[in-house]
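The structures come next, written out as structure tokens.
Values quoted throughout were computed directly from the atomic coordinates according to the rules given, and no laboratory measurement underlies them. All figures in this text were calculated on a predicted structure; none of them were measured in a lab. Cβ atoms are built from the backbone, for glycine too; each structure is taken alone.
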Structure 1
Amino acid sequence: MRTEPNAPAAAAEARDRLAVRGIECFGHHGVFDFERADGQRFVIDLVLGLDTSAAAASDDLQDTVDYGSLVDEVRRGVESDPVDLIETLAERLARTCLADPRVDWCEVTVHKPDAPLRGRVADVALTITRSRRD
């Protein structure tokens with residue numbers, strides 16, 4: 001039986017969590033032609049597991065994740081190369097987060113609040129957790 005990585009297990013590596021929530025983006029992802037043509041809003045939440053003690057001691061941005069730059073990279077990831085599934089998009093964004101060697105694990109939630117569904121649905125969201133061990 002394969003167990004999936006999760007934030008609490010990976011937290012032994014990284015004691016601290018940095019969260020950036022509500023990153024609004026516009027992308028052309030989806031399985032329907034009109035989703036690809038018209039595009040739609042996506043909202044991204046990130047939680048990063050990392051050790052922030054060096055940054056706290058130095059008070060220097062170079063010792064931690066520059067979340068302003070990370071937000072820019074995430075937006076570029078959503079706005080580029082359309083994919084069919086939010087699962088694929090979430091995986092792309094997790095790789096972006098793990099590109100910084102200080103990040104031990106990340107949790108990425110992709111919200112698709114305007115998903116083309118019948119009836120009233122407030123949100124469709126997928127959350128994945130990935131770590132360096134994956």
Structure 2
Amino acid sequence: MRHVFSVRVYYEDTDMGGLVYHANYLKYIERARSDWVREQGLDQNAMREQGLIFVVRRVEADYLAPARYDDLLEVRTSVKSVTGARLVMTQEVMLEGKILFRAEVTAVCTSLQGQPARLPPQLRQKLH
């Protein structure tokens with residue numbers, strides 16, 4: 001199951017050298033994950049009202065090539081593995097078929113107090 005999300009690079013996304021500032025790639029992949037969750041039929045506001053949230057536990061990132069102002073990027077998100085409370089995803093930021101940035105992101109479901117919680121049943125069912 002692969003999700004594709006498009007993002008345009010704006011001037012505010014770039015550094016003094018005209019390249020996308022490194023931390024902005026994390027914003028791009030966060031937007032793509034949020035869009036993926038929504039596409040799975042999950043309402044994160046409703047989840048929070050039920051006392052559950054997703055938090056990022058780990059990110060391993062590789063910066064392979066730069067993106068520049070006005071590039072139209074594609075963020076590809078794939079699920080690598082799922083357990084009761086954990087979701088590991090691979091995300092790639094691409095430009096015209098070339099991978100610029102790659103990350104493996106581990107997200108976990110927790111209570112509002114930070115205690116581990118099971119992933120919502122409808123998500124587990126879709127992913128298994």
Structure 3
Amino acid sequence: MNYYFSTTLKNSSFEDVKEKVTEALKQEGFGVLTNIDVKATLKKKIDVDFRPYEILGACNPHFAHKALLAEDKIGIMLPCNVIVEEVKNGDIIVSAVDPIASMGAVENNSLEDIAKEVQQKLKRVIDSL
């Protein structure tokens with residue numbers, strides 16, 4: 001089972017794609033709680049040059065609440081991460097975690113329906129780009 005789904009955007013700037021992703025997430029009820037700039041962090045912490053790569057911690061509060069009620073330690077797997085990365089040829093790849101894959105590690109059947117709904121929303125985000 002693949003643990004993510006993604007799309008590749010050509011002829012777009014990194015910042016433009018990040019804005020599109022944030023707006024698409026918003027349309028599906030997600031907010032971006034965290035933004036980890038991997039490139040800047042690696043440069044600052046270990047003086048390594050890395051390509052533009054950001055991790056957006058996306059959260060849909062309604063589904064997060066349902067998941068937390070079903071499994072109190074599920075917060076370990078929240079928020080849903082979406083990455084925006086620039087590859088060598090200048091293309092921008094956007095990938096989202098597949099919540100069915102991550103929630104499958106938890107033995108709690110009540111999470112299955114929640115994971116399916118969140119998966120559909122994240123797939124719509126990726127497909128809309």
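A few comments on the model shown:
- Label whose coordinates, when P(r) over Cα pairs in 5 Å bins from 0, in percent, for residues 35-90 alone is calculated, return 4, 17, 19, 16, 14, 12, 10, 7, 2 (choices 1, 2, 3): 3
- FRET efficiency 1/(1 + (r/R0)^6) of positions 19 and 115 (r between Cβ atoms, R0 = 25 Å, to 0.05) derived as 0.60 - corresponding label from 1, 2, 3: 1
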